[in-house]
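Colleague: Each structure below is given as C-alpha cells.
Each reported figure results from applying straightforward, stated rules to the coordinates on display, with no laboratory input. Just so we're clear, the structure is a prediction, and the values are computed from it rather than from any experiment. Cβ atoms are built from the backbone, for glycine too; each structure is taken alone.
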Structure 1
Amino acid sequence: MIELRNVWFSYFEDEYVLRDVNLSFEKGITIIMGPNGSGKTTLLKVASLIYKATKGQVTVNGIDYWSLSEGERLKIRRRIVYVHEKPTLLRGSALENVAYGLTIRGIKETEARESALEVMSELGIAHLANRRDVNRLSAGEKQLIAIARALVLNPDYLFLDEPLAHLHLTKRKNIVELLEKLKSKTTIVISSHDPIPLLTIADRIVILEEGKITHIGSPKELLEELYT
C-alpha cells in the first residue's frame, strides 16, 4: 500500500500545489477528480514516486520510501507504472513500443511481442501493431499505445493521468472494461476532470480543490452528498 502522510508539494518556494494531503491507495480503482489546476497530476506524480514531497512522508507498506537506498527504491519503482496524458513514444513500431518494457526486463522478444499484441487486441488497437510512424498517430491512438505499454507489465500500481481525454466512445469502453478486470489485483489511480464514464467501476472518489482534499468516499456517497 502506498500512503501519503501530511504531504505538501511546491514547485516554487511557498507556492504549494498540494496542501496537507493524507491519502492511502489500496487495490481497486481510485479516481482523483477536480478542476484544472487543482493539483491532480502533481498528486499522481507524488503518489507514484516520481516527485518527492516538499513536506510530509510517502510510505510503501509502512516504510518511508525516500529513506530507502536507491537499490531498494528501484525494486519498488519496477512495480509501479505511470501513464502521462500526453505520452512520448519511442522510435519503432507501435508493437515495439508496447513490448519495450518487457524486453528491457529480459523477456524474450517473441514472448514480449505476443504479450504486447494480446493487450493491444484487448484495447482494440491490434491493427496499429506494425505502424512505424507512431508520432503521426492521433493523440488518442498514442494514448492507447502508452496504456498498452503499461498494462503489459502487469504492474502492482497503475497511475493514469486523464486516460480517456482523447478517446472516442468505443475506445473508452474498451479501457473501462479492461480496468474493471484488473482492479481486483491492481491498485489503479486515475486523474480525471470528467470521471462519469469511470463511476461504474470506481471504488473511491477523491475530490481535490486548490491542492486540498475536500471529499473522499464511494461514488454512491458522492452522489448522495451532491443531491441531498
Structure 2
Amino acid sequence: MFFKTKPTNLPSAAEALPGRDTEMSIVASHFVNGQPIKGPYPEGAETIYLGLGCFWGAERLFWELPGVIVTAVGYQGGITPNPTYEEACTGLTGHTEAVKVVFDPKIISLETVLKSFWEEHDPTQGMRQGNDVGTQYRSAIYTTTPEQAEIVAKSRASYQAALSAKGLGTITTEISPAGPFYYAETYHQQYLAKNPNGYCGLAGTGVSCPIGLGVTAAAE
C-alpha cells in the first residue's frame, strides 16, 4: 500500500513468479467476530470474491455489513500459487488483492453487497486504485455460481449507466468465475481492526448505485 507504483501489465505464464505448493498458514478465527475464516459456514451461505484496491480497507467495508458472516483477504486472479505479500507487490504474480465475502442471502442480498462494492471504489481506473498503482490493485469480481454471474452482469450494466449519466468512464472491473483464492498472511487479516489508524485507500466516484437498495431476501 502507501502509494506504491508497480507494473501495470499482467505477466505471462513465463514471466510469473513460481510460487510454492505450501498453503499460507493463517489464524483460524476472524479477529472481529470470531467466526471460522475457512469454515465450515452455515447452510445456505454464499461466497463471492471482490477486489477494490488495497484489501485492508476493502475487508472492513464488508465485515461491517449486516448479514456478512465472515471475511478474509488474499490474492486471486493470477498465476503464481500461494504467493507472499511481497511477491504479490512485485506485480509478477498476476493476482489482485481480493476479499473473500461469505454472506447469508436470507439477511443480505448479493445486490446489496455489490452496491457497497461499486460505490466505495472507482471501478474505472484499470490497473490502479487512487494512488495505489499496479495490477494487484485492479478492480475485480470473482463469482462462485452461475446465478451470481447473472446478478453481477446486471449490476455492472446498471452502474455503468449511472456512471455514464454523470460523464464518467467505462468500468474496467475484471469479472469471471472464481479461480484459486490464496489467503494472505495473518497480519493482513482484519488489518484495520488491529490497526485502527492504518491506511485505507477506499475512495468512490460519488455516484450512487441504482441496485441493491437494502431490501433483504428475508424482507421480500
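Colleague: Given a computed value of 22.5 for mean count of other Cβ atoms within 10 Å over residues 41-48, which structure among 1, 2 does it belong to?
Modeller: Label of the originating structure: 1.
Colleague: Another question, if that's okay. Tell me which structure, out of 1, 2, gives 11.7 once mean projected area of the Cα convex hull in nm² is calculated.
Modeller: Only one of 1, 2 returns 11.7 for mean projected area of the Cα convex hull in nm², namely 2.
Colleague: If mean count of other Cβ atoms within 10 Å over residues 145-152 is calculated from each of 1, 2, which structure is the one that comes out at 15.2?
Modeller: 2
Colleague: With helix-only ellipticity at 222 nm (-39500 (n - 2.57) for each DSSP H run of 4 or more, over all residues; to 500) derived from the coordinates and found to be -6500, which of 1, 2 does the value describe? Intermediate values should be presented prior to the final figure.
Modeller: Working: 1: -10000; 2: -6500.
Here the read-out was taken from 2.
Colleague: Further, regarding this structure: Computing mean count of other Cβ atoms within 10 Å over residues 161-168 for each of 1, 2, which one ends up highest?
Modeller: 1
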